[in-house]
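K.L.:
Take a look at these structures.
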Structure P
Amino acid sequence: MTSETTVEQRGDPVLTCRGLRKEYDGLVAVNDVGFRIEPGETYGLLGPNGAGKTTTISIVAGLLDRNAGEVEVAGLPMDGTATDAKRHIGYVPQDLAIYPDLSARENLRFFGRLYGMGRAELNARVDAVLETIQLTDRADDRTDKYSGGMKRRLNIGIGLLHEPTLLILDEPTVGVDPQSRNAILESVEQLGASGLAVLYTTHYMEEAERLCDRIGIIDRGELKAEGTQRELARLVGEQDHIELRAAGPLRDAAEALGCVDGLKEAAVSDTGIDIVVDDATDRLPAVLQVVRDAGVTPLGVDLRTADLEMVFLHLTGRALRE
């Protein structure tokens, strides 16, 4: 039985890190950072450039020594050379780590040999990875002829080659065109759905919202908060809003809305009813049913859900891209 199977069957975290600290000449780059990632979970580290994201994942991957803290990958300690723990990690750096004078297939075979993979296994994995990263039709072209997005996808493919338990992606969409960016995000979505644990760093709100099951907000080397997007919104007191434009007995309808689960407030406005509620998207059908039953005719609806931009601003006192 492989270590990967054992981890998934036990339901133990693929990654656990506690109290990570890193200093450079007295400057604290990472301070008391800790989180865990479960099998099949995509965990995002969201923060601006210089927040400590790359330093944190470099420690997790065993590429950078830490001043304090603990890291376990698939139940194995990341200490010293930590060869066994590192075998479980696929690391995809921000900087491209490919050879431009080789084709995608040749790049993958080269790195596969570094992993110690046998010929038959390597050939099968190369074909599978090329399909995953959607480069099968360009597999034998030199990579110096590739677009930036294609190079990024090959970079990810190299990290996937040895079938890691944990894939670490450091800002994988930086500098690519929108079409290539979407292709990369689709690939990451599929990897998470396949059961792979993913640690994903980004400074793009929309990427974290789209991809990540849980998000850690990191700023100035500290993990300010973590959780699902909704948990983070609740943590800082942000709520979903439904602005219902309507006609009829609005006050009666506002009072009747008290029966809706998760309702926080329903106030009559000049044009309808302003509603504060948990899980606005899920509650909207019930809200509309209640107001219709009260004799009100809905004329239009605007939903405003708590987003990560509001959460980040609340936790750090600044916008993400400042």
Structure Q
Amino acid sequence: MRRALLAMLAVTLALAPHARAQDWQPDRPVRIVVPFPPGGATDLIARIFAERASRDLPHRWLVENRSGANGNIGMDYVSKSAPDGYTLGACTIGNCAINAAIYARMPFDIERDLAPVFWSGSVMNALAVRTDHPARDFRGFVDWARAQGNRASFSSSGFGASNHLLGEFLNGRLGLQMTHVPFRGGAPGMQAVMQGATSMFFENTPTLIGAIRGGQLRALAVSGRERDPALPDVPTLEEAGMPNAVIEPWFGYMAPRATPAHVVARINALLNEANNDPEVQRRLRDLGARPEGGPPERFAAHVRSEVARWREVVEQNRIERIAE
């Protein structure tokens, strides 16, 4: 009898976290704070998940844009929010990995102040120019940029963003002198190319895909290991003759660190349910995003590895750190 009771107690304890996760239900809207302007990949992906994750709940989830400092302002706000499950922060390769290496002082600490919740997707960057640009392919663009010297320029969504580092990577590897022109987000950087203010933009595919399909921009290469299914005719950098140039930006969500584990588990379950919806997967792939998903631990491990990777990249390329 004693052994049976102990066995029953062990089962009860093992099931308790799952039961608590199933019991927690948001009784007001959950906010996903996107620390970038509307219209970029982070914003578009967050809106897809907010819509589907809350479809069967009493209150629809909201997306709130709080941009600035390459995503630091919004994530700092999230880190200081109440740890009750009602505030999530959109986490990217920039504000949750590269910034820690680029900024001399960060307003928050990923490990200390934030709790990983869900990995929503990964994308590629596409190198895009105006359709009237003289370069018809990547090698043609390199030749053109080399002849232009520092008169050639490239947009980025902010100093230290993955598209900034990719532009500097091209400069260093190919002997170019393109001038970096940072903007506050992907959408303004794209508009600058479309208006002729900058020469090219190496940005997340979801941000550019509409303009590429609409004929305002031409994609010359992508930064993934394989071609992007959304742009099957566009070669990878390696196919275009530039080896060891794979960079795949990613997206996910974090909560304030003290958010209870069963609440994090419930939000993760809602987001995974959304991620498993064929319509959500179709919408993500149409944007050029690869669905990810999985438990919080999977996202946590990925973030840790990316923080280490980008710290090494910044140090090796002697990229100047931002003082503030």
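Throughout, read-outs are computed from the coordinates displayed, never taken from laboratory work. All values derive from a computational prediction rather than experimental measurement. Cβ atoms are built from the backbone, for glycine too; each structure is taken alone.
K.L.:
Could you figure out which one of P, Q the value -10500 for helix-only ellipticity at 222 nm (-39500 (n - 2.57) for each DSSP H run of 4 or more, over all residues; to 500) was computed from?
P.N.:
P
K.L.:
Which one of P, Q has distance in nm of label points 7 Å out along Cα→Cβ at positions 105 and 281, as calculated from the coordinates, equal to 4.2?
P.N.:
Among P, Q, the structure yielding 4.2 for distance in nm of label points 7 Å out along Cα→Cβ at positions 105 and 281 is P.
K.L.:
Comparing structures P, Q by relative contact order in percent (Cα under 8 Å, 6 or more apart), which one has the largest value?
P.N.:
Q
K.L.:
Once distance in nm of label points 7 Å out along Cα→Cβ at positions 161 and 233 is calculated for every structure in P, Q, which label goes with the largest value? Please list the in-between numbers first.
P.N.:
Numbers: P: 4.2; Q: 2.7.
Answer by largest value of distance in nm of label points 7 Å out along Cα→Cβ at positions 161 and 233: P.
K.L.:
If Cα extents along the principal axes in Å, for residues 145-208 alone is computed to be 30, 29, 17, which of P, Q is the source?
P.N.:
P
K.L.:
If volume of the Cα convex hull per residue in Å³ comes out at 169 when worked out from the coordinates, which of P, Q was used?
P.N.:
Source structure: P.
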